[in-house]
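Okay, got some structures for you below.
Each value in this text was obtained by applying a stated rule to the coordinates, not by laboratory testing. Predicted model only: the values in this text are computed from it and were never measured. Cβ atoms are built from the backbone, for glycine too; each structure is taken alone.
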Structure 1
């Protein structure tokens, strides 16, 4: 069977699942916007507005219509890429998100690269040295990273590495002296500084991102290492591993060429979900480090009762989770053809 014929049913099933999941996501965000104890009309006109002004604003926002009409308009707007207008910035929410989201992507991507680079080898090694001191040490580091509040680590890191030692840049994406000297071509600060031919600005941007990226990378590493260890322990207990050892295969070959490829399917799901969690869960880190990303945008929207911003950001985060989950499902067909049978 050709690769296309094998993958096509998966693509069709994934497309159906994607559409149905998005419909549910739209319904959930719509309901949240209606049950939140925040009046969007008051957020627009203020609590001192007259009854006539309040009624006119309510009619303009379409909140005087039946819920099914409002939901239909909400779906039509999202289909057009219209997530509403921010009551704070008075700009389309889609434009605001397009402006702040690259900062979150840059931070989360660097974090997941750190998490995978350390989490996978540590998980494999812990399974190899099961119930020995390296295994106990790796399990402790993973448990500490997974259970310790990331905002506390962020504050501690700023105190030690920024305030005391001066090894890293402070809050924000780049120093004030460089902020308006780098053209925002892609929205990714590290890339933009290189495209601008500014190695000094690149080093400054790197000094600002290294600590928050390392902290969320540590969080991702903790989860990935634990899951990798569990997958490998199960795989190493199977008969084909014992057979490979009896035939004289080295431990490195057994671990990486025999057992590890067979855990790739569940491991990819873990990594994809970890990446989604980093894209969503950078709220606290972005707040601590004044990182102008989507998490900080949603947080500020909550504090200012800017519900279009909150719902738009929530919808984007949910969409990312759905896409990452479906992308990992599609990858199964390439990594393990048995999943399509």
Structure 2
């Protein structure tokens, strides 16, 4: 049975991966005054902080694993902790340098599986885990794992620079399988060599360095539509997304695919005259990329399916993260 547009809107707006973004605004507003103490660029929702450094940029990001995943699938959580932070760096046109972690786990077996997963992730993506901090006395029922990563970039992809008239290009790797049991996910990393994974990821810095896009974002736990909407919100824009053009594997229903956590998934905002070149870069790497919509000046995100249209978010009254670039370097 086909899911209706109304059902999709309800699912996305009430999806935990979207709702859990809402507290971000208060945290950012409280801490933004501390920016006066550094030389970093303003952050309007980027996946990593940007620090100008010797004519290029350092990228600094951190991510934490969900407790349920650590309890139910500790090895997968360890691998994922490397993958998600590495993707954050590539999504901004950068390349990783190294990582550190903070791990809390009181169970020896649980901790060993998490660390084994971290080691595997580092091996696959060829990024070193350089150090960290261990809390060995945490309860096995409440483990935690956070990873911070440092990267560098010559040119940047930011999440707040989508412009009206841009094409929205979704790039995903359909050559994979259903992933973790604890979350709806798609594993396009297992079974691939390190060389294949890094060649695939290199598409993002190449696009940045060739000036083919200025705005991109890693598909996060907010899912495809949630992540696109966050990028548009950060940019102070809206857009129309055509659900019929979204590439997906045949074995996953559309509603599940839209909220699926991707091991390789990125959304880019691209000038129409550069879209074919961007798609060609992904195609050479066996990545499916499609133009799935357009950016608009009006701050409304609309979904289209066949000839039907429906509003997903109206940022004149809705907020996901509440962080918007006002076009002059400040927050709205």
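With relative contact order in percent (Cα under 8 Å, 6 or more apart) computed over the structures 1, 2, the top value is the one for 1, the highest of the group.
I have 5.0 for distance in nm of label points 7 Å out along Cα→Cβ at positions 124 and 180, calculated from one of the structures 1, 2. Which structure is it? Label of the originating structure: 1.
For mean count of other Cβ atoms within 10 Å over residues 148-155, the highest value in the series 1, 2 is held by structure 2.
From which structure (1, 2) was percent of Cα pairs over 37 Å apart calculated, if the value obtained is 33? Attributed to the structure labelled 1. Here helix-only ellipticity at 222 nm (-39500 (n - 2.57) for each DSSP H run of 4 or more, over all residues; to 500) was calculated and came to -9000; which of the structures 1, 2 was it taken from? Matching structure: 2.
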